[in-house]
Structure 1
Amino acid sequence: MLGEYRISGRRASEIAASVERGVGSGDLAPGQVLPPMRELAATLEVNPNTVAAAYRTLRERGVIETAGRRGSRVRARPASTARGSLRIEAPPGVTDLGEGNPDTALLPDLGEAFAAAVTAHERRPGLYGEAPVVAEFAAFARAAMDADGVPAGPLAVTSGALDAIERVLSAHLRAGDTVAVEDPGWGSLLDLVPALGMRAVPVGVDDEGPLPADVERALRAGARALIVTDRAQNPMGAALTAQRARELRAVLARHRGVLLIEDDHGHAIVEQPLHPLAGVTDHWAFVRSTAKAYGPDLRVAVLTGDTVTVDRVVGRLGLGPGWVSRLLQRAVLHLWTSGAVDPTAVARSYAERRVALVKALEARGVVAHGRSGMNVWVPVSDETGAVTRLLGAGWAVAPGARFRMAAPQGVRLTVSALTAADIEPLADAVAEAAGPARPISYG
């Protein structure tokens, strides 16, 4: 079953470490079936509960998966597991680069913002029947979008970017419809589309954004919607260039009936200018969220789009939550207007770490992608082995299975937790763990 490799150990931690060594060395390949727990316990002369504990640890770390009677096997790219659950727990002493969180040192103190919101509430309490969007909030958000060239349109406020995307998709599409999505792309979105009963089709991505030929192919094949990340694409860090935006607009102009959704979650954390695509198709939506720049717990996103799309979203919101808390809106408005966050400084901080890591990897012959935002994507030949080897070297990274459909294997590293002193040791560890790999390419 295991060929020449022999699992060893008397304690659960030792058995788990032995399996991890086998995965890291390549002696245990992706898909390799592990011995049943009782059989391995008999071989090692330990209690079956000890082996069960070892296997549980390996599952939690993303090294193996268990499929009922089919037993446990080294994880490759599980298709039936929610992508968000493919997380690598960082044990004590391991630097966590896998969760995708912003650098908390760059997030503002929310106390003053909420105090300002409470003061405004005391002057005029929010009541039923009032407008769902605070007028001053809408005016500031609209002015910022105008400055970035986003077409005019009504505004709505949702509980984060994914909430906005779900509502826009549901406003126009039905179960069975096809949605073109970036690949590799945001894992939560890749889970959302099938959860809505829709079918996701992959569109390749390079450092400048979605590949126009792939978008054309998906739309010609009948995709009714296209979702594009303008900047800080997750996981690759792609950012639309002016040239790529022109090419994509030309494609969209030939498919005006397609629903276009743009995600600008990278607003205020990136140095690249925005090149919006909105306005080419009959129905479109542009989403700008606050989580990365101001804090993940601020569940606020601004949505604009054509009148029909926004009216449908607002109407459905009214039948559910009604509106996003005006207290939250006022707190975000205070953050926007008070200078609590310096977007230029934040973008520079992420860029310095991201660029330093990409250059250090390139110096070691490792291909890496990370043009904007807080993530770096490294193509690898065996992501399970790479993740395991990096964990052993003291770095927890996100397995590419969280973000891929048809794209080649890779791992995602979030630079938020890195210091300048981390760059060289991390690059050494990635170069050692990555193995032979080639740049992302799509045939």
Structure 2
Amino acid sequence: MLGGYRIEGRRAAEIAASVERAVGSGELEPGQLLPPMRELAVELGVNPNTVASAYRILRERGVIETAGRRGSRVRPKPATTGREYAGMHLPEGVRDVANGNPDPALLPSLAKAFAAAGEQADREPVLYGGAAVEPDLARIARAALDADGVPDGPLTVSSGSLDAVERVLAAHLKPGDTVAVEDPGWGSLLDLVPALGLRTAPVGVDDEGPLPADVRRAIESGARALIVTDRAQNPTGAAVTATRARALRAVLREHPETLLIEDDHGHGIVDLPLHPLAGVTHHWSFVRSVAKAYGPDLRLAVLTGDGVTVDRVRGRHRLGPGWVSRITQRAVVRLWTDDALDARAVATAYRNRRDLLIAALAERRVESHGRSGLNVWIPVPDETAAVARLLHAGWAVAPGARFRMSAPSGIRITVATLGPEEIGPLADAVAKAVEPSSARNYV
């Protein structure tokens, strides 16, 4: 079951550490099945409760996941494992439409912005004790949030969307608390939540966003927080509509103690209006990153929210990294003020690529979804077979298991760099790899 690796230890902490070391070194690989608790207890000569405690520690650290009678496995992207262990090897000549990246050709040049930021840093160096947020960045970001109807609140800066989400969750929740998350949803978030010692409660998604009935069920079952992607939902492309936003706000109004986290990473690459949910719960946060529109390596997101939430995030950030580089913040300000990005053109380009693929798949009687963003989601009866067949045909797609908990099978295709000449061949390959679905949605 474990190849040549032998789990060791007499106490729960020792057993957990033994597994974690092996996962970190690659001796235990993502997806590998661990021994049943009673079997391992006999092998180690310990009480089964000791092994159960060890497995609980590993779950809380985001190293393993447990699926009832199917046993415990190393997570697909365990918190202790280097990214290389979870990657997919692409044979030569295979087209990668699985990576989720924006089109580099649509990203603005950063050279002038950073040169100007560097010159400003020479004139006005940022020293210890300085402001954590560049004043011009706060001013411009707040104006944009106001224009989109995001409630007023203090503002801070984080190193990307996921960093902001992690800090907000840590500011309010404790290990063992439950977080309602979209299903299918962002794979990195599905890894992060258990790595923080939190539990996940799946919430179904359709083209208009999270399903209100599922949100209500999750909260009434004990979920203390809800995370919603407003637009460009990964992997389905869902975008919250005005009607769905009203329904979700009604549910949240009934449960004002729920911590609400909204992620608007699609800002700058989508042409659908924002319909924020914030303002109906006591504690809320709204995150807007620049990664998809301006480049993932900028590692910057703006976070606003209620006073308590933002104050806690600021305080914890101050005790750790202190602040996000003001040079980076100043470069982003320069990108914004110089209109370095033609957001309408970028959104149109991505929409055209999605629409072309979705239309081509429809012609071949293949259901797909993608209202916004970089990706198209395709329900399939057997995603392992579909991924393998497409790889054989020269296309690397993302398996839905990376994004799912209890949602039906599917595959994700990133359209960001697809050329018009590739649409037909890709649609043909997908049609041959999957059985046409008659289902109307993917929840």
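Worth pointing out:
- Looking at Rg/Rh (Cα atoms, Kirkwood Rh) for structures 1, 2, the greatest value goes to 1.
- Answer label among 1, 2 for the case where FRET efficiency 1/(1 + (r/R0)^6) of positions 31 and 103 (r between Cβ atoms, R0 = 41 Å, to 0.05), calculated from the coordinates, equals 0.85: 2
Here, each number is a calculation from the coordinates, and none is a lab measurement. Keep in mind the model is a prediction, meaning the values are calculated, not measured. Cβ atoms are built from the backbone, for glycine too; each structure is taken alone.
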